[in-house]
Structure 1
Amino acid sequence: MVSTPEQPLPQPGQPEADVAAMMLGPLEVIVAGRRVLRWNSLKARAVFQYLLIHRGRPVRRDVLMDLEWPDHTHTSARNNLNVALHSLRNTLDGPWQSLQPVVYQDGCYVLNPQLEWWVDRDEFLSELSQADAYRISGHLRPAIYYYQRAVQLYRGPLFEDDPSGDWYLPEQRHVTELYLQALESLGEIHFDLGDLASAEYSGKLALARDPCCESVHRLLMRCYAAQNKQQLVTRQYRRCVDALRDELGVSPGTETLRLFRDLTSASP
């Protein structure tokens, strides 16, 4: 299944779960088919975000207290956590009868595994894992399909609409890097299959997120050279030079410079 720039990427299936949480981009939560339109407590949302990232792993109460109320006394932090959890449980309330969406056991909190959860980050990582496995085994068409599904799941940086947190920034950077790698892998596969239009499309999507990605600039230079568009090769190289200078204060690496010279048979 190959998409051209004029065709939409394959849409992942509609989440069918008790609770669906989309955290790649602005946080969106759907509880029993009902979208959460507002959070009565930002602390409740912050606790939920932490539990989402650590889904399947119990989180100690003290960790949540130190994370959200580091300057409070132990008693004050515990009381504030209880208030936040009460608000969170109300927000996630659904037709679960006696089931609580957040359960407490042995000093730890966890999202209730008896409910069915759908989390876009988890799906994103699963799609990438399948795509990588297919690519390694040489099955490029299925690899394209799963890379495209992963790319479609990525609406933006992790918790994009939450400027107050910083604990999730390493994971935010990691997921963004995986997204860029998926686009680059798509571009490389399309290039190898001779689908230059799709290779160019994937490369441009990657540079829209990170204009300093030299390997993607090289991919686009090779795409243009394969079409004998020498002027576009030069233009892409200049864009790479400008982005690296303006954003990072550096010059292109040896590999990029060598490729440009090989493709144009001239020094820049």
Structure 2
Amino acid sequence: MTRNRARLQNQLESLLEEAHIKLSSLVSDLLGTSARRMLQALADGETKPEALAALANKQLRATSTQLCDALQACTQLNPVYRRLLKMVLEELHFLEQHITQLDQEMATLPSQHQDAVQRLAEIPGLGVDSAHQIIAEVGATVASFPSEKNLSSWVGACPGDEESAGVSPSHRSPKGNRQMRRILNQCANAAVKVKGSIFQILYLRLVPRLGHNQTIGAIAHRICRLIWIILHRGVRYVEHGPAVQESSKRARTTRMIRQLRKLGYRVELLVESPA
């Protein structure tokens, strides 16, 4: 369904380009609040660029003049484009309702593993959604894998060991679980952007020698082994990078708690008494 949503977003952008409406060049998200409000008004019959531009949020970087210029073609928009636009928006709304329902239903399935979800979500680059997907693939205690090496080998996140006549021509990673490899690569790309994390330091140290893709693969391998340790041993993640600012820690914790509560988890904050 997420792929279908992305496909509809691409169709929507192509439709606007064909109608000479350059809205996508001024908004970062064509399905965001401002753009969605303007597109819905356009589909409902509004043709004045000034009225459409007035529907944008004040936080939008584009000025009213720029929006009016991008929406100028709306004054002569063919009714066929308006009908097509309305059909795409209705299909998007219908699809997003189903995605929300499935998200809520999936959140209830691992509710008995709330502690494991929270411990995984503490790893830089991971979140509640990726924690759900990982537990769905390997289990809440990774009991099927005796060691972190077995897990990384099953996922295909470890270096390969192709050898012929005593010569190893390639260290390409073996084939494994495609779903887990996709999750780990996404998490690795997000982890290297977390300032002060050990993964960012590792990335900066390896990327000059290995390049971006191989470095991400190496970090994905480390995250995979870390997942086994956290789930199998029941421990929590401890950041070993430089001291992360306390404000960043609080912001990340608040964001994670808000996401957990939105999915139906019950999270209580424990206030430590001063020593």
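Quick note: the coordinates plus some simple rules give every number you see, no bench work behind them. Here the structure is a predicted model, which means the values were calculated and not measured. Cβ atoms are built from the backbone, for glycine too; each structure is taken alone.
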With FRET efficiency 1/(1 + (r/R0)^6) of positions 131 and 227 (r between Cβ atoms, R0 = 25 Å, to 0.05) derived from the coordinates and found to be 1.00, which of 1, 2 does the value describe? 2
Can you rank 1, 2 by FRET efficiency 1/(1 + (r/R0)^6) of positions 43 and 123 (r between Cβ atoms, R0 = 41 Å, to 0.05) and just name the one with the largest value? 1
Identity of the structure behind 0.05 (criterion: FRET efficiency 1/(1 + (r/R0)^6) of positions 59 and 155 (r between Cβ atoms, R0 = 25 Å, to 0.05), calculated), options 1, 2: 2
Here P(r) over Cα pairs in 10 Å bins from 0, in percent was calculated and came to 6, 25, 26, 20, 14, 7, 2, 0; which of the structures 1, 2 was it taken from? 1
